[in-house]
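**Q** Scrolling down, you'll hit the structures one after another.
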Structure 1
């Protein structure tokens, strides 16, 4: 699990969490990105279903102990 105590630079930590999440959701979220904000994460991207949005959130929760402040993945 990757978290705020990890010995990684912030950019590397976010990239690793994004990569783990992308492997789990297998392309269900377009333009998926994480933003570190106030010691928590904001998810962004585009999905076709609310289920895909939820899968991404759960994948991030499993990859890190950082809190999710917002799930701003747009469903269209």
Structure 2
């Protein structure tokens, strides 16, 4: 049960990190007329943060190899 509690805390922390990184004050830093490889900097920043958040959620929620959840017997 402690493992689920730690996982929940990490997911909540990740949510607030994403909220912070994808909110106005930070986004305004990347809202400039610059492009990297033809991609506007703001779009590149948003999609990079989005990809990183999805990757971190996957890392946090993955199960260790060899563990299967047993169905509840009612």
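Every read-out reported here was derived from the displayed coordinates using simple, explicitly stated rules and does not represent laboratory data. What you are looking at is a predicted structure, and each value in this text was computed from that prediction instead of being measured. Cβ atoms are built from the backbone, for glycine too; each structure is taken alone.
**Q** Comparing Rg/Rh (Cα atoms, Kirkwood Rh) across 1, 2, which structure shows the greatest value?
**A** 2
**Q** Here is a follow-up. Out of 1, 2, which one gives -21000 for helix-only ellipticity at 222 nm (-39500 (n - 2.57) for each DSSP H run of 4 or more, over all residues; to 500) as computed from the coordinates?
**A** Derived from the structure labelled 2.
**Q** Continuing with this model, one more query. Quick check for you: by relative contact order in percent (Cα under 8 Å, 6 or more apart), which of 1, 2 is greatest?
**A** Of structures 1, 2, the maximum of relative contact order in percent (Cα under 8 Å, 6 or more apart) occurs in 1.
**Q** Which structure, out of 1, 2, was FRET efficiency 1/(1 + (r/R0)^6) of positions 8 and 40 (r between Cβ atoms, R0 = 35 Å, to 0.05) derived from, given a value of 0.45?
**A** Label of the originating structure: 2.
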